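I've put the structures underneath this note.
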Structure P
Amino acid sequence: MIIGSRYNGPSGSGNGGWSAGTFAVAAQNAALPMPGSRPRPDADPVEVTLRRPPPLETPLTLDAGEVRDPAGHLIAEIATVAAFDPVAEPVDLATARAAAADYPGLVNHPFPSCYVCGPEHADGLRIFPGPLAAGRTAAPFRVPAGADVVTAWAALDCPGGWSVIAPGRPYLLGRISAVVLAAPRPDDECVVTGVLSRAQGRKAEVHSSLFAPDGSLLGYARATWIKG
C-alpha cells in the first residue's frame with residue numbers, strides 16, 4: 001500500500017479518512033475467501049486506529065491487522081467492531097450549499113492543503129463542511145471520476161471533524177469506523193453531514209453520513225478526533 005502525495009492531510013502525511021479507507025479495504029480484501037469475492041454486506045464494520053501520521057509515497061505493509069512502514073513503525077491498527085447506527089441526519093442540497101458558504105476553513109484552516117476539505121487543494125474533494133445548528137455540519141460533495149469505497153471513507157472524515165474544530169482549536173483524526181453501503185457515483189452532487197456526539201478532555205466523538213442526490217444513505221461513520 002502507498003498513500004500518494006495527492007491524498008495528504010496535514011503537510012507531509014496522509015489524509016486520515018483516505019488512509020484509513022485504504023487500510024480498511026486492504027484488510028477486507030485480505031480476508032476474502034476467494035479471488036473476486038466481496039465483503040459480506042452483513043460483515044461487521046471495520047475500525048482503523050491511526051498510531052502515527054500515515055507517511056506519503058512510502059510502501060506500507062499489512063499483517064495481522066497492523067500497518068507498518070519499512071522501518072517497522074506501527075502506523076495503524078485495524079479491527080472489526082460491533083455494528084452501529086448512523087447518527088448524522090440528512091439535509092437537502094440547498095441547505096448543504098448554504099452551510100458550505102459559511103465554512104470556517106475558508107478563512108482559518110489548520111491544514112489548508114487537506115485533500116478532503118482544504119481550500120488550497122485544487123485537486124482535492126473540496127468538501128467544505130459549514131455549520132448548521134450547534135455541533136452539526138453539512139456540505140455538498142461533487143463526486144470525482146474514479147470514486148470508490150476509499151473515496152467514501154475520505155468524504156466521511158472531515159465533515160465530522162469540523163463539528164468540533166474551531167479557530168485556534170485544531171483536531172486530528174485518531175480513530176474511525178465506517179460502513180459504506182454503496183460507492184458514490186462520479187459527477188453526482190451528494191450531501192455529507194456531520195455531528196458532534198460528545199467532547200471530553202482532548203477527545204471528541206463525532207459522526208458523519210453520506211447521502212446520494214436522491215437522499216438515500218451511501219455510508220456513515222463514527223470517529224474519535226484528538227485535540228492538537
Structure Q
Amino acid sequence: MLYKLNLEHILFLDIETVPLQQHFNDLDEAAQLLWEQKTQYQRKDEYTPEEFYDRAGIWAEFGKIVCISVGYFVHKGDSRNFRVTSFHGNETKILKEFKQLLQDHFSQVKHLLCAHNGKEFDFPYIARRMIINGINLPYKLDLFGKKPWEVPHLDTMELWKFGDYKHYTSLKLLAYVLGIPSPKEDMEGSMVKDVFYKDNDLDRIVSYCELDVVTTAQVFLRLRNEELLTDDEIKKV
C-alpha cells in the first residue's frame with residue numbers, strides 16, 4: 001500500500017510549540033490552578049507546577065504554535081524536487097496561512113498529511129489551536145464521523161511500529177538506524193522555549209523545524225526503499 005501512494009499527494013509537516021507565557025507566574029490564578037491539576041500525574045512529587053512549566057508547550061491548552069514547516073515533492077520528467085516552506089510569527093496568522101495552503105493545494109480526497117508522531121501530537125495540536133483561535137477546521141483536520149481508513153493522515157512513527165502499540169522511536173533515532181545523514185542541527189526540541197523567549201531567535205527555530213520536515217520525508221522514502229533526497233533536490237520556497 002505504501003508503495004502505491006503518489007509522493008506528490010503528500011504534505012509533510014512539523015510544528016514547533018512553546019508555552020503560552022514565558023513564566024508560570026505570568027499566568028492568571030485560574031490558569032495556574034488548571035496547570036497544576038492537568039500535570040499532577042506527570043509531576044507526582046518530583047516537581048512543583050512552576051518547575052514543570054518549561055514543558056507547557058506540549059499541551060495545546062497551555063502552549064501555542066510558533067512555526068509550521070511543510071514540504072512536498074514535485075516531479076518533472078525524471079527529476080524531482082522537495083520544496084520546503086514555513087509559516088511563523090503570530091499564531092493566528094500561522095494557522096490561517098496553513099489552512100489556506102490545505103484548501104488551495106491539498107484538499108482533495110487523494111491528498112494526505114504526514115508527520116512523525118503526527119497522530120499523537122502535530123495533527124491534534126494544530127486542530128485544537130485552530131478551535132481555540134476561532135478558526136474553522138479544514139477538511140483534512142476535521143475527523144468527526146470519519147472511519148479509521150478515511151482519516152487522511154500518515155505517521156512515520158506509526159509506520160515504524162508495525163502494529164506494536166508500545167513502541168516509541170524518535171525521529172532522530174529512526175533517521176540514524178535507517179542510515180539517513182544527520183543534518184547539522186544547532187538545537188533540539190527542549191531548547192525551543194528558551195530560543196523563542198530568551199534569545200528571540202525565531203529564524204533558528206524555523207530552520208530547525210524545516211530540517212525535521214526534510215528528515216521525515218527522508219524516513220518516508222526509506223520506508224518505501226527509495227533513494228534519499230540530495231541537497232540539490234531540496235528547495236526552500
Structure R
Amino acid sequence: MFDFVRKEALFAALDRGLPKKLKAAAPFHMKTTQDCIIYNFLEDVQGLDIAEIGGGDSRLLKAISSANRCANIEPFEGNDGGPAEAVKIAGVKNIRSLLGENSAEIDDESFDVVFSISVVEHIPEKNLQAFFDDGMRILRPGGLWLHAIDNYLGDKPNPFISRRVDTYRHWAATPGVTEPVGNIFEGPAVFSADMASNPDDVMHAWGRVAPNLVELRKEAQGVSAIVASRKVKK
C-alpha cells in the first residue's frame with residue numbers, strides 16, 4: 001500500500017473511537033490521525049516481535065506491548081523534538097540506535113513488524129536507501145513494513161516532495177523485496193480535498209516550533225503518507 005491518509009479512513013477510525021482507545025489528547029491533530037491509521041494494522045496482533053523506529057514516548061507501543069514483544073529503536077538524543085533521555089515503557093525494550101546504522105544490537109530477521117510514525121520525513125535523502133535496506137535486514141520474511149510519514153502538499157507538485165514520495169511508493173512495492181498490502185496510489189503529490197489534514201490552527205502553532213516552515217505551511221496542507229508492505233518470502 002502507498003497512499004495519503006484519506007478522510008474516509010480517518011472518519012472510520014473516529015467512528016470506532018480509536019482516539020479514545022489510544023488516550024489521544026487532540027483527536028484532530030495529524031499525529032493522532034497517524035496513530036489511528038497505524039493502530040488499525042496492529043490492534044489485533046498478538047505474540048509478535050514488533051519494533052517502532054524513533055518511538056520516543058510511544059503512544060502505540062503502550063497500546064500493543066501487553067500482547068506482543070516490543071522494542072523501541074530510538075537514540076534518545078533529543079533529535080527533532082524527541083526525548084533526550086530514555087523513556088521506559090512497560091514491556092518494551094529500548095535499543096539506542098538509528099535504523100540505517102546496521103547496529104550489531106539488532107539481529108537479522110528479528111522482527112515481524114517494523115513501523116514508524118512521523119520519523120521518515122526527518123531522514124536526509126542520502127540516507128533513505130540505508131534506512132530501507134537496514135529495515136529489510138531486521139524484518140523477517142513476510143513481515144510488515146509500516147510507516148506514517150508527514151508531508152506538505154500544495155496545489156502544484158513540489159520537486160523535493162515528489163522525489164521523496166516516489167521513494168516511499170517504491171518502498172511499498174520493490175520488485176523481489178516487498179509486496180504492497182493494499183493499493184498503490186500512482187497520482188501526483190498534490191493536495192486533494194479528500195485527504196485528512198492538519199487544522200490551520202495546529203499548523204500556525206507549529207510555526208513556533210519550526211519557524212523555517214511557516215511560509216510553506218501558509219501555502220500547503222500537512223498530510224500523511226502511508227506505506228504498508230510485506231517483505232517477500234524467498
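Read-outs: derived from the displayed coordinates by stated rules, not from any lab. Keep in mind that this is a model prediction, so the values were computed, not measured. Cβ atoms are built from the backbone, for glycine too; each structure is taken alone.
Here are the numbers for the structure shown:
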{"item": "When mean projected area of the Cα convex hull in nm², for residues 170-209 alone is computed for each of P, Q, R, the largest belongs to", "result": "R"}
{"item": "Computed -4500 for helix-only ellipticity at 222 nm (-39500 (n - 2.57) for each DSSP H run of 4 or more, over all residues; to 500) - originating structure among P, Q, R", "result": "P"}
{"item": "For 1.8 (distance in nm of label points 7 Å out along Cα→Cβ at positions 58 and 194, calculated) the corresponding structure among P, Q, R", "result": "Q"}
